[in-house]
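Below you'll find the structures, each written out as structure tokens.
Read-outs: derived from the displayed coordinates by stated rules, not from any lab. Remember, predicted model here, so these are calculated numbers, not experimental data. Cβ atoms are built from the backbone, for glycine too; each structure is taken alone.
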Structure I
Amino acid sequence: MAARYDAEGNFIYPEGFDADSQEWKPGYETQREEWEKQYAQAQERFMAHKKQKSEAKVADAAAAPVEGAEEVVAAE
């Protein structure tokens, strides 16, 4: 179940989900389980992405040249 949106950009809820009550309708347990599985996988990917961005930011900061360091080397 990939996320779907209408022409106006509004989220189209999966079959069996009542958008007004924010509850799943009876008889749609299979769809609910599949949606929850996909949601959990997406959440896992998102958290891994956030971790990767954080690690990259730390690595970039560590690799950034120190201000004034070039002047010291050039003066020698």
Structure II
Amino acid sequence: MLLKSKEKATKDEGAFSAMAHVFGIGYEIAIPAVIFTFCGRYLDVTFGTSPLFLLLGVFVFMLSSAYLIYVRIRRMS
């Protein structure tokens, strides 16, 4: 009986660890998306260069998110 509860605890820890990684990756995508997109929009409104800085912000967001995910995956392996 004790062995089965240890196996269940190990499975639960694995599931929580996987969920933590998924949430971490989600934050590594969402936070740069919001920051760089709003900063790009703000700069466009300020300087009157309508889609330029917004597109630049989206591009920087994609690069930074890809790098953060790459670093997380390298740390996991």
Could you figure out which one of I, II the value 65 for percent of Cα pairs over 18 Å apart was computed from? I
When you work out relative contact order in percent (Cα under 8 Å, 6 or more apart) for each of the structures I, II, which one comes out largest? II
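I have -34000 for helix-only ellipticity at 222 nm (-39500 (n - 2.57) for each DSSP H run of 4 or more, over all residues; to 500), calculated from one of the structures I, II. Which structure is it?
Working: I: -19000; II: -34000.
Traced to structure II.
By the measure FRET efficiency 1/(1 + (r/R0)^6) of positions 43 and 67 (r between Cβ atoms, R0 = 25 Å, to 0.05), tell me the structure among I, II with the highest figure. Each step should come with its number before you reach the end.
Values: I: 0.05; II: 0.70.
Max of FRET efficiency 1/(1 + (r/R0)^6) of positions 43 and 67 (r between Cβ atoms, R0 = 25 Å, to 0.05): II.
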